[in-house]
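Listed next: structures, encoded as structure tokens.
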Structure 1
């Protein structure tokens, strides 16, 4: 047996195995992130640009590809200077040192794992074919010694027990795995017509079903914040008298709405409650084309998704689409305290506008008080008044409930009946949700945070006096150019609250929050910066005592982890 040949053969096989494993984990990692951004190419591209060195083309992959191109350029000199065995050892050593570990692409814990939905399975067809093509082609050339079709012999073909061309072998794996994230974008473009065809079929089915139920009333809710909370409040108040169907959770996209209409809406339902979300102009109209609202509810116009909209005026115009889709005799229930919302439909005399707010409007809330069981406040409609007690927290939840009262009042439900229903309302998961975890009181406000909600949450935490007041937060995201400014204001609110322990997640993201804390003389507070939510939880376990209150304000998806 020729041990020299065997040594080189084993090196080539090990190199291929190491890179095959590394390539697989990169493929799965980028697919997971693509799913988390909603299969949107533009948002995935933005994520790619912000993680270029960390994940897209990290230094190890970049350096290996540079070495390969140097090898190709100085091919004659290198082959005359070095033996095949020395080059094999060199590249095998690099592959084991740099690519044997896949920890970068296989995090130990993820908040939302990859789900192999029908859409993902369709996406995998071009994605796998594209990702495998390049390495497979160069593996073929490496082990046959010829360029396909032309049958041109390769200059560095090594004839041993397992014959191969070293340059082709290394280049195929190194370059092939480097361009995998770009295959995600290409696969998205390839599958887009298929997905559009499938989605149009679901939309047509939903429109047909709604047309077959002419007596059904459609209540649609939109706004920058509070859509889901308001939706569930409306549902809980209306179900005291009516048979109601509503979208679960944050189902506020065309396919989410279609799924509920096609699968959950039954002939005995009297009211359908839909949440309508938007990240781009035209999103609300697309949803209204599926289900035209009879009652439109607009919670507010804030700065959520400002990065994609560009300005609050554009956001207001988009949210106002819900009111513009109303016909004569329809109803708009609006936030009277939001100047942009209160103007929606103001010139339309053929629709009814119901205004609700903490400061103005025909429906008002006042005298808010808090305790560890929730909050209490007074609701008035004209001369009629009623005391409401609920497990919910926050003035913004009072505002949301006032909008729900406006809808229920339109449907003829008595205020006393609403108060009873409100006492049974469960907090929306991860939205100022009061929990008892062992000896700790937890305020779970982990769902995507916004400037108004974050400030309110801090103010609520400051009112507790049962023990230490602790906040865990990474700040806010998707606010475009004003993100740093709003996080600084958030830090200022934390500074004014004079909390006992502040845990900021992510060193880079923490900087504007820290600036805000310092400006409010909050430097004396115990402020700690960690790199993940898991580290934050470990820190709480070390510092927290019985009776302490812990606020989780925002929890970033895995694509934002530092």
Structure 2
């Protein structure tokens, strides 16, 4: 591993400090590209107006007309946390704006991960029509569902696509669903400033536009209009859990959501999830959303039915919310156990691909008949993190009646755009990929079982073309040494009040320290006694069992260890340069 310190533009750091930003925060913000204190302002008035999002006005007209005509609207959700929060936001938001909920008004449907596949498929459109719906609205999916939209329109359904994923491309031409309303900042011609907004954020903007349209029609005025900012805790959760880039716009959405969570202004189900995760609402931060709350919702989509997660986020009954949160927590424990077994099995398969004296191949493709489709993505992510290679993990589609197909989920490293790699495979070998889509860091595809080896070879070939020794070496970006004056518990609270995440990384400090003592705890964690700036400090390196030299360059985060009501600062080690 190579640890690289981020550059800190001195003028930007000084300017932020002069504006009253804490000196350490000023340095951290400047290293992440913040140049002006205005970028740190999380005021709602700074959010982009909904009319800047292409299609939002047309979506508002469609929904307002449907409400006026008493038409039935069906929300087609997705089975991850972003899709669940987007669906809950749509349901709660339309209810706030006057639409009754239920099968005869505004309802929802969650595709089955195994039986239906991803996105708006023709079978989903048929099911929506069978429920008696007049309007089909997708959340966090649909931009690539050309056939599904065409089928829905043939059935007489009006269609509104709300999504944030990249559209399909064929022979260099963007392919968009036809004869429908599309709201997606990633579609051609949309000038919305944040291309990284999550699916739940797109739905929030559609509701802003709908409220403006209903206001123009006289349903209410500025003083009496519903306060849909109550939906921001859900927007914050979906945004963080989907690991989208936290640009200034997304940070505002997350910051506003966290403020309401800390104040106790959040849905009953979200509050119940905080309780089962043993996290405190009063001090909620983005890491709580990403590593504690989001996984409990995602587990339902991976192993069970995301209807359970949406029900938890939409109920106002605290007893019912607690019951649903307990169920989600139990499913998450099951997911962890299954993931652990699969991860070990996949790691053994991977390590058998090369000799101990060799480096891993430039990309990894793994398949076993016993792999579970619901967790291939998270296992691919774990292997990618451990081995620092673009990784695809495949599972059989037999459970969905497609015995000879494999569904794969991939995760990538910096320098290797996964979706572009799949697109190149599709161009070089037409028919090899039955379906594919995704982003630079995460993508998925479906192949014939007999083509697994060929896919493996082609991905290896592209990885060898695109990657080199520098990009194949794991690099860890850090923020340099920590001034000993900031080595205190209060500093942890100051740092955790800020919004950190994808594209705005949490603070990671790096410097040489003395290792006074070390011992293995739990069989796989290294507990440390360190000397930093001449003073003793505790440390822990989770998942690392190899001993460290007496003096070593460590990358670490500030963490608080609580014991018998006392909080003690410790260094949570993320890496070492040996």
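A short reminder: the numbers here are calculations on the coordinates, not readings from a lab. Keep in mind the model is a prediction, meaning the values are calculated, not measured. Cβ atoms are built from the backbone, for glycine too; each structure is taken alone.
If Cα extents along the principal axes in Å, for residues 252-307 alone comes out at 41, 20, 15 when worked out from the coordinates, which of 1, 2 was used?
Derived from 1, not from the others.
Given a computed value of 4.1 for distance in nm of label points 7 Å out along Cα→Cβ at positions 436 and 548, which structure among 1, 2 does it belong to?
This figure was derived from 2.
From which structure (1, 2) was helix-only ellipticity at 222 nm (-39500 (n - 2.57) for each DSSP H run of 4 or more, over all residues; to 500) calculated, if the value obtained is -16000?
It must be structure 1, since only it matches.
For distance in nm of label points 7 Å out along Cα→Cβ at positions 228 and 316, the calculated result is 1.8, so let me know which of 1, 2 that is.
Derived from the structure labelled 2.
Comparing 1, 2, where is distance in nm of label points 7 Å out along Cα→Cβ at positions 100 and 324 highest?
1
Looking at distance in nm of label points 7 Å out along Cα→Cβ at positions 60 and 292, point out which structure of 1, 2 has the largest value.
Structure 1 gives the largest value of distance in nm of label points 7 Å out along Cα→Cβ at positions 60 and 292 among 1, 2.
Output the label of whichever structure in 1, 2 has the greatest value of distance in nm of label points 7 Å out along Cα→Cβ at positions 132 and 276.
Result for distance in nm of label points 7 Å out along Cα→Cβ at positions 132 and 276 over 1, 2: largest is 1.
1, 2: which one has Rg and Dmax of the Cα atoms in Å, for residues 284-371 alone, as calculated, at 17.9, 59?
2
Could you figure out which one of 1, 2 the value 55, 30, 18 for semi-axes √(5λ) of the Cα gyration tensor in Å was computed from?
1
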